[in-house]
Structure I
Amino acid sequence: MRLKTSTVEIDPEAQRLAFQRAVERGLLILSAAFMLVNLAALSLVRPDDRLTYMATMIIWSLCAAAGYHLLERYLPARDYLLFPLAMFLCGWGLILIDRLAPQFGQRQIVWLVVASAALLATTLLPQPLHWLRSYRYLWLIGGLVLLVSTIALGRNPSQVQGAPRLWLGVDDVNFQPSEALKVILVAFLSSYLAEQYPALRAETLTWDRRLRSLSPRVIGPILLMWGVSVVILIWQRDLGTAVLFFMVFLILLYVSTGSQWIVVSGMALVLIAAAVGYQSFAVVRVRIDIWFNPWPEASGNAYQLVQSLQAFAAGGIFGEGIGQGSPDLVPVTHSDFIFAAVGEEWGLLGVLVVIACILTLVVRGLKIAGQQTGRPFRALLAVGLTALIGLQSALIMGGVLRVLPLTGVTLPYMSYGGSSLLMSFVILGLLLRLSSPEN
């Protein structure tokens, strides 16, 4: 008597997706465990704030669970590392904001809910990439209107005399338009350069060989972005945003043309703007001077930077422990210098984890760009959005460690700032949409 045996065919694609979903769930669970342990430890130091920490944990968990389940339902083939890494960094940031500036912690958790809704809207609404590409000039006009409005009507919530007015708002609700302008300009430039891609490649290759003048197709966008960056630097004194705009643009233009002369000419314009800024604006001059040598001004203009360096030194390899260090001695630690708080309370290990998470986001973003074969707009958009996250992180981490001059940008997903968190989640949503092959 023979026994019949049946074989069940296993779909490799289904296996791969199941494995990726298991990894994504596991990373979110680990993130939740990290938050729970650290918030519990912090509650031992500050028992009066236990209800606040509990609310932070619950709201973060609801955002993570809702995001995972909705993405799983409507965008199953997405990149499986982007969402959990962003939620991990965001949760870590919430812990630090509750630790360093409790009065801002409740605001940030509200912004997390808004940002999560924006992420889901970006990924679930029909054809957002089509809107970005087809209506690029409307987006550009809207972005420039925001820029002009900020110059004319801007405010500074800190109300410090002479501080840059980079926000628009009503009462206690403020929004930094430059955060939205970053995404708008990347979308516009990606659409424009994708349309001009064949001509740009042909003309720049000819120019590289014969050293001819650049076409208006190339030189025009360079001068436009340089002009926008200089306007931001002069009228808003926002060094970080000006540098970030132009560097991201140079990356997009280099990817579009493949010309090394584009990078050389762009860097020359950056150096010219930096030299003019150093001679003309005290804020630029002070930041460059304290970058070269902060110690003579340790109790003055360089106080923030010196305290940041001491925070890293105090943290050592393993850190002081949550709630055990003194990162609050660094002014505005919960925003621009949150990376210094990581260095003091989690040490070198914490610093390396943050860097590894940011690098992984950048690598995954570039991988998404590489998968957009034959679709230059999508490829350039993925490169530009990834460059925003990577360069902004590098600028602030380098500034806090005195590797680069301070630029005053935030650390994506971690620093306090509602507009920064909101637009970082919009960027994440666009990358998730680009990572899904059916979109």
Structure II
Amino acid sequence: MAENPAHLQAFIEKMKGRQMDPIVIDTFADYYRQVVEGETGLLSDRDISPVSPDELVNAEELETHREKGRDVLGRTIMVKLNGGLGTSMGLTGAKSLLEVKPGKSFLSVILRQAAHTGVELALMNSFNTQEDTADAVEDLGGPRPRMFLQHMFPKILREDLSPAKWPANPDLEWNPPGHGDIYTALKTSGLLDDLLAGGIQYAFISNSDNLGATLDFSLLGYFAENDLPFMMEVAERTPADTKGGHLARHESGRLILREVAQCPSDEMKAFTDIERYRFFNTNNIWVNLQFLAEVFSTEKSVRLPIILNPKLLDPRDEHSPSVFQIETAMGAAISLFEGAAAVQVPKSRLIPVKKCNDLLVLRSDYVLLEEGDFPRLNPKRTTDRIRVDLDPDFYQKIDQFNERFGVGAPSLVQCESLTVRGDVYFETPVTVKGSATVIGRPDAPTTVAAGTVLSGELTL
């Protein structure tokens, strides 16, 4: 399809109407031209090759760099991606306000970690989370983190690649551009220049819903000592990680990140092969801000590989028009920086909460919070891999989950897997050992009584 200048100009005018920075408009315009020219963002197996363990540095071998990390702490900032609402879990506010331990939210834990470490903290919020987060920070007290906003991109009608319109709710005409927007947001907010002027050169960036992403002095020291422009933390894939973006090497020789949305549909078997592509992106990223500033100085913007995401304009209305959302992934910048590196880290650096299944593990004794609210996997645990599968009909939303585990999570320190089917309530204490399956009724609530030790199958 040939480029339609009228459509492109319509997008530009629409973004100008929102008073968006010229850098953002130019970036979107470049991505839009790629879409018009037929760019899909797909990355084929024939263009990449797997990365072997001997190509990566292992974080467990970096202890000698710890002192260097402490030396450059004053030149470092920790940035948390805080734009998510957690709508898939039924949340209506910022996901970082979700309680993860009694009386503690993601946000309160992050603030305490930063204060205990002595590192400066910044939060990249979305328009949806900015107000909630600012109010919560005020209530929690202590040092205030810097806050800046993620941008928005206009949705594209798939039918003719024109700007999507939805008068019933104009906000639905826009989509978050993915966490790859962080580089542009740092620049347009003025924060990048401000940090460099203040002597801050190193940024550790991670998701706010991953408590395992703490500022590690050994990793910081290694990053600084080697003057790396960019470093991605990767972990070994397990059967639970088949859909996460994986590390590969492009035919050009550079490391790249391939997300599941970039994989051709007929190559999904290879994408999910954890023996072939062994490492996935934890979304813990280290960026040398001086190198980032040089990119903006020479290229004017950070152009990442696009992810073209087909969606409905209104996700809740199956009759709404089909649209494209242009998104980018933060980790994809690994392919842009000459000399970028990846380092293998233990799974303890990744304790994410994407579903209520994950939240149960975090709220249980499988994960401990120690001095400074730093998480640690319980040393008494009997396995490094735990799987929780709660009935989505009764535990998918946070209100359902809280009601059924209202008196606290069961002990999972000896658990390998827990499967729950039916409408089951849990009293406390309950202990899970090994692999356990609880089968309740779908038409009436049943209860696992206090003192129960779950192992094997229990039908209520």
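Bear in mind these aren't lab numbers, they're just calculated from the coordinates by the rules spelled out. Just so it is clear, the structure is predicted and the values come from calculations on it, not from any experiment. Cβ atoms are built from the backbone, for glycine too; each structure is taken alone.
Okay, here's what the table says:
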| item | result |
| --- | --- |
| Relative contact order in percent (Cα under 8 Å, 6 or more apart) - highest-scoring structure of I, II | I |
| Entry that produces 1.8 once distance in nm of label points 7 Å out along Cα→Cβ at positions 113 and 401 is calculated, selected from I, II | II |
| Read-out helix-only ellipticity at 222 nm (-39500 (n - 2.57) for each DSSP H run of 4 or more, over all residues; to 500), computed value -7000, structure in I, II | II |
| Winner on FRET efficiency 1/(1 + (r/R0)^6) of positions 41 and 169 (r between Cβ atoms, R0 = 25 Å, to 0.05) once structures I, II are ranked, highest first | II |
| Among I, II, which structure scores highest (criterion: distance in nm of label points 7 Å out along Cα→Cβ at positions 73 and 409) | I |
| Winner on mean count of other Cβ atoms within 10 Å over residues 89-96 once structures I, II are ranked, highest first | I |
| Per FRET efficiency 1/(1 + (r/R0)^6) of positions 81 and 137 (r between Cβ atoms, R0 = 30 Å, to 0.05), the highest-valued of structures I, II | II |
